[in-house]
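Each structure below is given as structure tokens.
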Structure I
Amino acid sequence: MKKHALGAALMALLTAVPVAAAASFYSFLDLGTLGASFSNALAVNSSGQVAGYSWLPGDSGPTHAVVWSSGTLTDLGTLGGTSSSAGAINDAGVIGGVSATSGDATSLPILWKPGAMPLPTLGGNVGAVIGLNAAGTAVGVSHTASSIYVATKWSAGTATALGPLDGRESVAMGVNSQGQVVGAVADRPFNSTPGTLQPVAWLGASPSWLALPSFATGGYAAAVNDSGLAVGYTHTANPSDGESAVIWSLTTLQPIVLPRLGGTYARATGVNSFGDVVGYSATASGEQHAFLWSSGALIDVNGLVDQSGSGWTLQAANAINDRGQIVGFAMNALGQQHAFLLSPVPEPAEMLLLLLGLPVVLLRLTTTRQQ
């Protein structure tokens, strides 16, 4: 009993010390591949489980959805086809993505719970889960019978079109615990020339347009946190003018444009509950680097990694959890691109708090035993 009491007290102490979402340094973990040269991590939950995809041996093109958990890489397989991919994971370990079926006849939205559970489409033969919240509500995109891509929400296995259903194509990218959904809707009906995507949020029955910066003509919202902070990117009509990473409040729907790392484009891809934003940006030299936006500052994540990341260039950060763990992909000297997991290294001040608190815990335990 004493051992259990001490363990519980130590755990209480550890969890009482706030974890800084943006640490001074991060440790780097190469998550590996399925025997190929490329993998990508797209989502991470609060336990550090990571979802993404990997090329197969031979680098011939097909990918398989994978999950990294406790240092183990697991191939999630397919629904009988050649390819699959995972792009979302919640704290219950449910994973969302897309998989080809036998003969590659269709590519269906799918949940791994952990067994594979294909989800219905809106009448077509293509769909994908892109976002997933704590309750298991999934969002993404689905083909209709007329082959139009429409933003879709799945709840309890039922597909619901988020719309609009007027011929414009749309996609849902993220959903928070309140059920707020973000994504994009084309600005005109689909015909021989698809419309330009515009960032939106589904806060009710119809999409609400997220305001664009004065210089922008389109974009999309990629993720949203439980406080209603959405992130994504906008672009101008001239591709040479580049792209800008943007934050929106779902209360005001107004944009905040983030700086770049000196280059011509940037995209924000993930946000945690603390409002820390990750993404990627071109540098002044033309390279692509992962970035972190925290406490009003834009940081090249490559400058935050300790010696464990030696030999790797972090090219994209795709998601960040509330423990400050970041996932994405990095390139090594051989040109191989592997999924990575960054974990905050405790700062000296945090370690000091733990050491100062330990005698208090022991004193409380001693007093408890004497009573």
Structure II
Amino acid sequence: MPSQNTKWRLLSILTFVSAICNMSISVAPTLVLHFDINKCILMADPAKRFYLDDTVNSILCEYIWGRVSLDDETKPLAQRWTIASAIPSVECPIEGTVTYTDFLENIAKIPRSQRRGLVMGFTREDGAGASCKNAFDDLKQRLTPPAEFVDAESCRDLPGLKNGHYHILPSFFRFFRELISRQLKFKLIFRTFGKDAPEIAEELNLFCEGRHPVFPGPAYSTNYRLSLPTDSISLLRTGPSAADVHAAYVADDGCIRVTTGALEVHSLMMRKLAGEKCVLCVQDHFEYWRSCGESDDSGKLLLVDTDAENPHKAIHVFFDDNIEHDRPHIIDVREMNSFERLSFAETKGKIIRRVESLLAIRDDLYFVRELDEVIRLHRTLLEGHH
């Protein structure tokens, strides 16, 4: 017969095993980070003939503030805005002033086709922001790598760098490296209306292979790289309902397939990111958004799980420079199962975050600080699982 001590040891072991079996397994929720591309992580789009100077002017239009005099009928409508401060600022520096972008789009309501020329020529001698040349030169300099990199043989064929400026921003690479080094459970989805996925993939893969000439570092797993066209999805919206959402994609067998339904498309994205795979590129449907007057409920679709009882749901956060201060504008956030729209008050900051392009250029830690804020806002889910 077993001794008393042996019985106690067996009882202790059984008690421990029982406790383990009855514990809920701790699974940290996944951060799914959606990133707009243009004027968010890269600052030029040559395919649309939107070059660095144009981008810098466009950015300054969003951060230079001025006074409006709509009643001055001696001037054309587009000229009824005058600079109040030539120093770019995220916050309004002088009461009663508005940015040039706000003036053109929301006050003067200049058609998009006419705004382009005014924006691209903002700091020219005859432009509305002619006195902002110093600010223009400063931003352009910050987007230009040291001469030894631009002149290097290894940089000549890199997108962006061959034109003498950064393609993907240094602040994004710093952020990406931080995500990996912190060993966070994350997925990264590039979201674009354009066709810039191949150039993004080329430079991102060089970075992950440790071969980027400007941002050298350790080689990372292939899970962090983009393999096109497999790691991409093209979205199509044909109407306002969940049934009007479609996606075309290349399956693992190389065949092109189509899936229909908002939830089914969302599930497709998650399947593309199954297991250890971390990066995907999604082309959103610009023509649908434009045909709907660029309304808040027709832009880049984002489905989220609002079930407060699900502690292991994925945490989706969308970063985009086109999110307005008072409305989502370009992001259409919906509840995953009901397809009901979520209000701006529910989503601002926590689910959709406006990217300040000015700061993303000026501060290499900008996106790292954004990551810290996201973690702070979602701390209960990220750290509160047991």
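Looking at structures I, II, which one was helix-only ellipticity at 222 nm (-39500 (n - 2.57) for each DSSP H run of 4 or more, over all residues; to 500) calculated from, given that it came out as -9000?
II
Here distance in nm of label points 7 Å out along Cα→Cβ at positions 37 and 261 has been calculated and equals 2.2, so which of I, II was it run on?
Comparing all candidates, it corresponds to I.
One of I, II was used to calculate Rg/Rh (Cα atoms, Kirkwood Rh), for residues 285-324 alone, giving 1.10; which?
Computing Rg/Rh (Cα atoms, Kirkwood Rh), for residues 285-324 alone on every structure in I, II gives 1.10 only for II.
Looking at volume of the Cα convex hull per residue in Å³, point out which structure of I, II has the largest value.
II
With relative contact order in percent (Cα under 8 Å, 6 or more apart) coming out at 15, pick the structure among I, II it was computed from.
It traces back to I.
Between structures I, II, where is mean count of other Cβ atoms within 10 Å over residues 85-92 highest?
By mean count of other Cβ atoms within 10 Å over residues 85-92, the leading structure of I, II is I.
Laboratory data are not the source of any read-out in this text; all were calculated from the coordinates shown. This one's a predicted model, so the numbers in the text were calculated from it and none came from an experiment. Cβ atoms are built from the backbone, for glycine too; each structure is taken alone.
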